[in-house]
Structure P
Amino acid sequence: MGCVKVHIDKDLCTACSLCYERLPEVFQDEGDGIATVGENNEGCFCENVDEIKEIADECPASCIIVEDVDGC
């Protein structure tokens with residue numbers, strides 16, 4: 001299974017909490033509700049890839065950007 005690089009467009013994030021409530025090991029609340037990506041390998045993850053992509057697809061603001069990469 002491949003890995004993904006994850007980025008949040010903070011200008012689009014509506015602080016709905018969907019991502020960090022479902023997958024707190026990847027997404028965090030900056031304290032104001034706006035999501036951020038954990039500091040794991042500069043946003044690169046090789047675990048929970050399917051769930052990360054599912055959350056990105058379900059994000060109401062479409063602010064989660066997921067890029068497939070070969071490794072971290």
Structure Q
Amino acid sequence: MSAKIFRQFLSEHWGKILGGLVGLLIGLSILIFGFWRSLLLFSCIAVGVYLGRLFDRHEGLQGLLQRIWPDSD
């Protein structure tokens with residue numbers, strides 16, 4: 001398979017490939033760690049991604065805290 005055909009295949013089916021890999025990762029983590037530990041792991045990953053996205057947008061921790069606890073003035 002040439003590189004051009006492979007890139008075309010990836011671009012046409014990237015959602016299916018990504019979904020399959022995520023499903024494989026979730027299934028393996030449940031088999032290895034158990035359901036509750038896997039749930040905790042993916043929850044921590046989701047919080048980390050969310051906080052990372054805030055820092056990428058230069059909102060920082062102060063902006064997050066302002067949204068959670070706005071000033072009552």
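Quick notes on this one:
- When helix-only ellipticity at 222 nm (-39500 (n - 2.57) for each DSSP H run of 4 or more, over all residues; to 500) is computed for each of P, Q, the one that comes out at -5500 is P.
- Parent structure of the calculated result 16, 24, 25, 25, 7, 2, 0, given that P(r) over Cα pairs in 10 Å bins from 0, in percent is the read-out and P, Q the choices: Q
Laboratory data are not the source of any read-out in this text; all were calculated from the coordinates shown. None of the values given here were measured: they were computed from a predicted structure.
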